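*Asks:* There are structures below to look over.
Quick note: the coordinates plus some simple rules give every number you see, no bench work behind them. The structure displayed is predicted, hence computed values, not measured ones. Cβ atoms are built from the backbone, for glycine too; each structure is taken alone.
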Structure P
Amino acid sequence: MGLREVIKKTIREHLNGQQMINEGWYHGSPDSREIEKEGGFVHKTMRAGYVTDPVGLKKLQQRMNLAKKSGNEALYMELLNKVSGFKGHYTYNRPLFLTDKYSVAKTYAVPQRAFDYQNAVEKVYEVEVNCNKVAKIVADVDRFRFISIDKVKQGFIKSGVSEEEIDKLISMFNYHISGDKGIETDVIAAIGNWLGFDCIDVAGVLDSYHGGTVKSVVRMVLDPTKARIKKA
């Protein structure tokens, strides 16, 4: 192999290595007008329902089933009234979703997603963000809408959360969801906020607005004001 070929090979390997590490972060907006007006990303809150005591609620439901089977309607109604005492609501920042693939971000930058789609101005932003505390979840070709419970659990454990704590939080926030479906990304964001993470990276996920077949990394920024739009 001649010197020229060696140089070309080295450059190719270097570029490939850079692409594997990260190509940058991108956010696809169906309507950029609000972002432009605010001069960047702002706080927006959302609420997640959770069960304050999953073990206690399960025991209560077992007693309700026994009362129903025995025909004890008065006891059943008495127990039913106690269910609301196990319900909680957690308010947290709506996450900003970024991707390391421009092509994936582009699929979200469609006016049809906007409330005022006829006047919407779609745009893909290149974004930079510093995350001091990051949870890393290896999704391994799961769809982004639902991530496997075990993959979410292992991601938080490897990011420094105890198994006991993450098991408790998954039971609290995912109590009413079938285990086969996994965990919704909004619920993952709520858990990440509860634990004090700045960002959650979901690697190897299949993502796009229509479902997607492109493998990418999705970064969930739990404080959107920390993300900055890169100037052209």
Structure Q
Amino acid sequence: MVILKKGFHFILFVIVAGCALPRAGLLMPDGSTVYEIYPQVEFIDHERQPVKIDHPPKDIVLFFPYIPGQVNGSFNTAPLQTTHVTEGSVFRLDLGRMSSMMDRAIAPLKNTPYTEGITIDPASTQFARVATLAIDAETRKGIGGSSFIDAGSREYLILVYVDRPCSLTGSTHVNSYGTIYDVRLGRPGFHWLRAHPIGKRSVILKEHAGDNKVFFSIEFQRADT
């Protein structure tokens, strides 16, 4: 699983308002750029396969905070977008609006345990990851780990934003989990990274073409009431 530590208590009461013209979107395989993507909400098991949940939350709030200067790690940032959804619904992720916020959110590669062992080139590159969080609107509790998943491969996807063409290479090992970075991005803006499993405790990250349907997947864990 892609490492992502969550800090949602701060996020629950933050609302980000405003609007922005599309600036840097997501490059598609045909060379076009999209400024909106439409993931479908699903529940999954620990093997990333879709499952049906008895009595799922009636109102799920999705938060999209960001992690500046690293791909894996923790966050305590205001959300770029919040959205109310239900199981099976399709929602809009507005990259055009988010891009101007990301211009202010990005940072150079940070020095943390989650970045030790990796290198970014050029070194002055600034970037951030779009994080994911799913909350039961009624209980205001997290309902499980959430992530984007590619419909074809069923592998985790990570949405990142960079301010210039760059490469991110090397490897990290945190809490007995390894991540190999083999990322080369040819333009500024949003990009999908695909986490391809290597065994049970490691993944390799590479750019993903983004030509398949994307799910917003939640590994459901019913909160105590």
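*Asks:* Cα extents along the principal axes in Å, for residues 70-149 alone was computed and gave 61, 37, 25; which structure, P, Q, did it come from?
*Replies:* P
*Asks:* For Rg/Rh (Cα atoms, Kirkwood Rh), find whichever of P, Q sits highest and give me its label.
*Replies:* P
*Asks:* One of P, Q was used to compute helix-only ellipticity at 222 nm (-39500 (n - 2.57) for each DSSP H run of 4 or more, over all residues; to 500), and the answer was -11500. Which one was it?
*Replies:* P
*Asks:* Can I ask one more? Quick check for you: by relative contact order in percent (Cα under 8 Å, 6 or more apart), which of P, Q is greatest?
*Replies:* P
*Asks:* Another one. With FRET efficiency 1/(1 + (r/R0)^6) of positions 118 and 182 (r between Cβ atoms, R0 = 41 Å, to 0.05) computed per structure, which member of P, Q shows the largest figure?
*Replies:* Q
*Asks:* A value of 2.8 was derived for distance in nm of label points 7 Å out along Cα→Cβ at positions 166 and 214; which structure in P, Q was it taken from?
*Replies:* Value 2.8 for distance in nm of label points 7 Å out along Cα→Cβ at positions 166 and 214 corresponds to P out of P, Q.
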